[in-house]
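Next come the structures, one after another.
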Structure I
Amino acid sequence: MLRVASAERPDWRAQATALGFHFHTIAGDPYWDERAHYRFTLRQIEQDIEAPTAAIEAMCMEVVDRACRDEELLRQLAIPPAYWDFIAQSWFQRQPPLYGRMDFAYDGQGPAKLYEYNADTPTSLYESAFFQWVWLEQARVFGRMPPDADQFNSIQEGLVAAFEAFDPGSYLHFSSVEGHAEDRGTVAYLEDCARQAGLSTAYVPLEQIGVDAVGRFSDAQDYVIEALFKLYPWEQVFEDAFAKHLPTAGVRWLEPPWKAILSNKGLLPLLWRFFPGHPNLLPAWFDGDPGVSALSGGYVRKPLFSREGSNVEWVEASGERYTVEGPYGAEGYVVQALHPLPRFAGNYTVIGSWVVRGEPMGIGIREDATPVTRDTSRFLPHAIVG
């Protein structure tokens, strides 16, 4: 695994805008960054990233099954009791998932270590699945990359196949919060994949979803929502005023309700509890568990519902601390053994390994000047060479 400096395409910003990548720059700073790229060997991809992703996905399914049969586990995850049956029913009915992103620390040498699983509302999808592939194709055409250079990236093909297998009824609605460019871009990309799969789609801002007289969800034109992809986390859905209608609304959900178990940082101590010592896992416990006292090399404290690094506390063995502010924490915390991200050219690098319908499908890479990856961390493309 190498970080290699590379020349920017002179017109990439115009291309990005024309292709709908409207969040390539955030607050004047680059989000998409092709001034460098990462190179992997095929062995590194297949053995060190793809295989562990598949293994952890299988372990996660066991955690979901155990949690749906054990109310104490759902209580530890701070999931409201009113929705335990709703979640369990979705699992026992085998309602299909769509996608997720596991974040790994990996330096090209030792085993990749799972930081967390963004299993419900992962972003950086468009740039991982589509725009970095455009970059590779053009790099090969212009001789900036060997002609046989490849990429671990079947994400788009996997998404289209997943939508082909999904029965939405009449329309598959897509929804996200108004005014958020990255979320809207992610949903627009997924909606395009669904249309490629032959589905009829419609978009409705989350704020415009209503409830009809018999408790069914409806869009702004009063069409009943039969199936819905929502880029909105389940733990926040459960707190909304319309949540009481969830069990009876008859909606086919993407992601299914059982994803509330996997998107929770409490997944990390449960994985360690059920699969202790696994080479791709980091020791982790719920805050207050006696096992926390065994951590001597530093730790990271994360809220159960934290996203984009919010409210994460990073504590070095020396006692030095790094904290990110945010709105989370009242729901409880987990504590994970400190395993610093590798640094390349002074940047902390995290690998996002994408899963579609339970199968590893590709990666995306982000960098930051700080040890905590946030929504403003830069995205760099990758290639397989050798």
Structure II
Amino acid sequence: MTKPVHRRAALQTCASAALLACFPGAQAQPAAAGGGRTAWPAWDTFKAQFINEGGRVVSDDDGGGQTYSEGQSYALFFALVANDRPMFDKLLRWTENNLCEGDMTARLPAWLWGRRPDGSWGVIDSNAASDADLWIAYALGEAGRLWNERSYRALSALLAARVLREETADIPGMGPTLLPAPKGFVQPNGRWRLNPSYMPMHLMHWLAASDYDPQWKKLVDSSLKVIRGSSPKGFTPDWTVYDAKQGFLVDTEGKEKGQGTYNAIRVYLWAGVMHADAPGRKALLDTLAPMARYVREQGYPPESIDILTGQASGPAPSGFSAAMLPFLRAMGDDKALQSQRMRLEARPLRPKAYYEQVLALFGQGAFEGQYRFTATGQLLARWKP
């Protein structure tokens, strides 16, 4: 459901330490004392630019005004990282009231809200987006743990259970697998259309480690299969098709047609923020290593790349470079890492570009030490509960 626009091994060499010293923003920040708000200027800027007084994240797509469940889910996570509970509650309230018809226990959030053709404002497409639903369940569960709020944990468990019921399919050769949405992605003749960027492995590990449902352990395995199987040359597509007899195929129906673009950039980001001891991390980084090599050789990530030929369209926006920071650090590629830090210095993020700013909050936030994850996906924020 994402429109073209969403960590962590420590540096282990002297060169890496020197690199951190070159960029003050990359220095780890002290934890907030007494459970207070954590200083995160980028989050404060994002709030001022993209979140209205009611708690709605307003994107810059289609002239502005539309809201995606993805944006609400990401903002909930950022608010938790910043220990910004008033904003967290405001975001949650708007999401439940406007995307869930007032009851998140009864339905998944609609993925798209904005001005309708008749001029009224409301839900434009009631289908859900599973990546947003996972991020909301995660943010609620971790907020419940860190803020000791039982209602958050209960809502997280109910939402996760609904994702399992409505947004997964038991696919031959894969087992239970995350679908992008409840409707529209099961194709005729034993085929399923999937999105690798909807499967952050740290979220899957967190769900598997919870007591929600043992099925999540199978989702960990199938998610890793999707990401690796759809990236035969090390470049991940925005969308892929899985055929029960032939395996992974290029998605020829979508407009991307085998390209890795604004969706796929998140796959490298999610791989980069995984804990060094997280299961599957090494295999995932090995699969995606060609992208690190591309960035090192070209000096920038591609805006679009053919997953089979490696032919690229040219430099991506600076937000892609921000998303690459945790990935390149996890790969131990100091040259590529330094080039992307320098690129961000030379080509600052566009302040009103919603998706660039989201990628930067994730990528630079992880790189700067605003947050990290345990091997089982628990959030480690700078502030102390």
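No value in this document is a laboratory result; all are computed from the given coordinates. Small disclaimer: the values here were computed from a predicted structure and weren't measured. Cβ atoms are built from the backbone, for glycine too; each structure is taken alone.
Out of I, II, which one gives 115 for volume of the Cα convex hull per residue in Å³, for residues 239-366 alone as computed from the coordinates? Corresponding structure: II. Identify the structure, out of I, II, from whose coordinates semi-axes √(5λ) of the Cα gyration tensor in Å, for residues 79-214 alone was calculated to give 25, 22, 11. Working through the options, I get structure II. From I, II, which structure was FRET efficiency 1/(1 + (r/R0)^6) of positions 55 and 287 (r between Cβ atoms, R0 = 30 Å, to 0.05) = 0.65 calculated on? This figure was derived from I. When helix-only ellipticity at 222 nm (-39500 (n - 2.57) for each DSSP H run of 4 or more, over all residues; to 500) is computed across structures I, II, the figure -7000 traces back to I.
Out of I, II, choose the structure whose coordinates give mean count of other Cβ atoms within 10 Å over residues 207-214 equal to 12.5 when calculated. Derived from the structure labelled I.
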